[in-house]
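Each in structure tokens, the structures are laid out below.
Where a number appears in this text, it was derived from the coordinates with a stated rule and is not lab data. Just so you know, these numbers come straight off a predicted model, no measurement behind them. Cβ atoms are built from the backbone, for glycine too; each structure is taken alone.
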Structure I
């Protein structure tokens, strides 16, 4: 089962990312849509609603691409539904991969012992100028290249 976002917030959670732009990783967006994800869905949905209200969301073309693939494969949504879900997020700040980013991602991955793809996410977050990267994939509390990793799904 899936739900469409953006939706009006049912609860507004006061957090630091109400005031600062935040980079949102693919997994948070997937959980926000996937109603079968239980508590992770509830929490991710609250976080994404809050980001919509605060207008502080940042993504990369990598995140958008991964999200589209997962909406099709994991949630088995047709292209029309995928487009309807993803298109509003194009109003967020979206960064694209520059020619130097793959080398920066490799440097970041090597320095911190993370995957290349996570290094590319960190590099995109840096390009976005954010203080916070919301993801379930990295260690919450870790600071990578000046960007603080936050797992918003942990209570």
Structure II
């Protein structure tokens, strides 16, 4: 088990959106040798990223947090099943699909692992290293399948 964390903040610069703040925070983290070492550390296998806007010392600030870890000997297949109702190609609140079955079959051993999405569409499946055929399916919809390594 191991972990690392990066935190960066800056004041917001313009009301035209937050893309420039996200880019600047990432650039700041990459330009810092300690933060860059966390980002590029190949012993980390899991990552969680957060971004928030809020008041800090009487001005509006943008905050980014990156949490890194290696928590088990196996890898994880993690994702979100969603219906992109607004067509923006990104997950939005209330687009998640619950009760979708995710099946991963190890192509070498034939071992099958299965899980289902939670109400918001999220899923995690712990797997041993290998090549897998992953299938997604649920009631009332057509399933899809892909091979992954």
Structure III
């Protein structure tokens, strides 16, 4: 595989299972982005987020999701949320050949393009949330738009 830059853009944030999630899309060259293919991934992620919400209790529930087709066109969703003050929890869901969204930690993880979003989000979280006066609304407004 040869690295080729891909555009990263933010979509409107969503509320899901008590979390406020920024949504990003990464689109490989010569592929179109079909949001309908990814909406099922967010539905499949809902039980994960509900479990996380219970574990986090009353903590602020912020996170982000990265939707993109893999190099083979397979829909891929990286889901991340903040907890325990400064920890980032990450899950990766992939649509399998039967059209079902699954998490398989032995076969799928986030990719080099996802890392750009994760790094941006880390810096946004530091700037907005790990401060004497945390600013969740400001954190949600900071979004990444670039070619990487």
For FRET efficiency 1/(1 + (r/R0)^6) of positions 32 and 80 (r between Cβ atoms, R0 = 25 Å, to 0.05), the calculated result is 0.85, so let me know which of I, II, III that is.
I
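So helix-only ellipticity at 222 nm (-39500 (n - 2.57) for each DSSP H run of 4 or more, over all residues; to 500), computed for just one structure, reads -10000; which one of I, II, III is that?
Of the structures listed, the value fits III.
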If distance in nm of label points 7 Å out along Cα→Cβ at positions 24 and 120 is calculated from each of I, II, III, which structure is the one that comes out at 2.9?
II
